[in-house]
1. Who wins on mean count of other Cβ atoms within 10 Å over residues 175-182 among P, Q, i.e. which is largest?
2. Which of P, Q yields 0.6 for distance in nm of label points 7 Å out along Cα→Cβ at positions 87 and 375, as computed?
3. Here distance in nm of label points 7 Å out along Cα→Cβ at positions 263 and 367 has been calculated and equals 2.7, so which of P, Q was it run on?
4. Out of P, Q, which has the highest value for distance in nm of label points 7 Å out along Cα→Cβ at positions 71 and 295?
5. On distance in nm of label points 7 Å out along Cα→Cβ at positions 95 and 119, which of the structures labelled P, Q is highest?
6. Assign the value 37, 24, 20, calculated as semi-axes √(5λ) of the Cα gyration tensor in Å, to the correct structure from P, Q.
Structure P
Amino acid sequence: MYPVAMKLAFILSRYFPYGGLQRNFLRIAERCRDAGHRVVVFTLDWQGPLPAGFTVVPVRVRAVRNHARNLAFVRALQPRLAAGCFDGVVGFLKVPGLDIYYAADPCYQARTRERGLLYKLDSRYRNLVALERAVFAPEHDTEILVLSAVEQRHYMDCYGTPAERFHPLPPGIERDRIRPADAARRRAVVRRGFGIGEAEWLLLTVGSDFRRKGLDRALRALAGLPPLLRARVRLLVVGEGRSDAYQRLAQRLGVGRQLTLLGGRDDVPELLLGADLLLHPAYTENTGNVLLEAMVAGLPVLASGACGYAEHVARADAGVVIPEPFSQIQLNRTLAAMLDSEALGRWSENGVAYGQREDLYSRPEVAAGLIVELLRRRRGVIS
């Protein structure tokens, strides 16, 4: 008889407290631990405190480029996973031989489809597609926890993955993002702390990986505001990443004084209450939890249509979505119009109401339940 408590291997390239994928991994793994299963995490790097009951195994590799480091990581994992000492292997990174893959990343082959021959001859492209194929090709049997119907279609189109291997997950934002009863008081505290006057606008951008999140687009939109309006606008940026290039860009665009880079923060719920608008013009975003977090906090959203969860913004009428293909001019004009719009209050209330009637919170519980169910099912065990 298969044991009730299982030993589960979780594979994660890197853990740090402020990444969206990392937060989702942690909450899902914690639910598995709380259900009595043993959690062993293989990772290149772990930053921050170790959760109780976790075993974290650092894997040391030598490589300079990110894709080469991840490839070396995958190779180093193979003998450890092939030993058969785990009841299930769950990947938050594309790795051959997974039982379950948490599909947080957009389909790489679909995203690079229009690239030229020289790009596709590079070893980086060939290695990344090979790892993706090892998860999604029809001859493999990895079960896939999918976050976006759009990305599911991309994977099926590119690799012919059978539909029955995909298992949709609901969103999973933290309930502490929901607008509290004392939101007005907490908003005032945040604005005083940053020296934001009553006549000023506070824009917020949240997310590590500044390039992918479109921080350059946000800075250009800020610089494109009419001069009198631009002088009354501040942009706070929360997230970890290399910021020097963006500071230089802000200086060149003449908005250096309006930009504040905060790094990783634990007080995002407070910042959502203190801001006037979330600006998230991402280049690519499988989901975009921060869009939902802003909505339920009552913060209007301006996002690109590349974000998987932009559909929630449109469905709730909680802001504006810039359609794909992206236009910087349209973003600039929309930002100026939103800051001068009487609809801000309506967008705010619509987002809060949407969070009250929709399930935007249960992903960790659903994902943990699916992991256990799928592992038992594939081994012929009836729960």
Structure Q
Amino acid sequence: MTRTICVVTGTRAEYDLLYPLLVEIQADADLRLQIVATGMHLSPEFGLTYRSIEEDGFGIDEKVEMLSSSDSAIGIAESIGRGVSGMAGCLEHLKPDLLVGLGDRFEWLATVVAAAVSRIPVAHIQGGESTEGAYDELFRHAITKMSHLHFAATEKYRRRIVQMGEMPERVFMVGALGIDNITRTPLLERTDLARQIGFVFGPKTFLLTFHPETLAEQDSGDALREILAALDAVPDARIIITKPNADRGGRILSRIIDEYVASRKGKAAAYTCLGRQKYLSALKWVDAVIGNSSSGLIEAPSLQTPTINIGLRQQGRERAASVIDCPARKDDILQAIARLNDSEFRRRVAETKNPYGEGAAAKKIKNIIKDVDLGRLLMKKFQDLGTEGP
């Protein structure tokens, strides 16, 4: 009997991570893939990226509008409320056997709330992680407790999920899907990438990806200005900038980026969405990725690209030896940039081992969701510490 697997995605970055799993599910004759696009995918402001899903050859079974026009606290809360209502109707219509999603965003939080009352089991990818500088930290752990199957990216995260009371036999360490993309995606040569995105590489080129720190004391706009001031102090540097997600305060950061790029033509270029191939290619060819994106910790080490991780947003995540942590202050950032030329650090980058694995996470996840006994998933038990080993 064919099993229907519904995958929900709310952002282009999240979809790119899910892509190898979608390919695996679609190619399996015993599985039927459903895709629900929501959140930023449906917003003209963020590039209507649902089109990228269709261009990749997937059908979209439902589009659920939930994104508010405001990224204030009230606006995000309204988006969550709209999301719960919209996803409830969507799931009633689609009636999947299993719901699958990734990470910690509010779109996925709204989805699992709707799934709980709809009695649909949930598989959660990349739970157990920690991002102490964002309220997504709370969302992720709430999603873990509302999910029935868990696919962790590292052994530390697997053990943390079990520590939260989840039954060990339902928690699997599979690695990170982002590494699958690196092994499966044909990356562009530097000249081809430059031509396709209309950018000229310099003697030093950095990839800047900075998102709001929704729990930090420092204002995210001030933090971004410190980063840009540091990059201005590197005269021969050129900068590829990707714009932030629809988090609280994200639109303010986008305006700061637009103003910066407009006043520094030839030095910097900004992109709403580069797409999977172009983003990973940029990650490969730049001298370092700077900012607070998870890609600097998860994907960059597999490409031997150094990361300057700024601020607290990713605090708590496991990181490779290729990551330099520093506060969002101009002088500290400049010191971190100077470290990129240190011969010992460059050796560490070349020899670094990525804690998030070497790929094949998608196939592992697909095989588990294909064979798991769905009839028993909805009944969850809480495991107290000490009753069994993790």
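1. Numbers: P: 14.8; Q: 24.9.
For this comparison of mean count of other Cβ atoms within 10 Å over residues 175-182, the top structure is Q.
2. Working through the options, I get structure P.
3. P
4. Numbers: P: 3.9; Q: 1.6.
Biggest value here belongs to P.
5. Greatest value across P, Q: structure P.
6. For semi-axes √(5λ) of the Cα gyration tensor in Å, the value 37, 24, 20 is produced by structure P.
Read-outs throughout are calculated quantities, based only on the coordinates presented, and are distinct from any laboratory measurement. All figures in this text were calculated on a predicted structure; none of them were measured in a lab. Cβ atoms are built from the backbone, for glycine too; each structure is taken alone.
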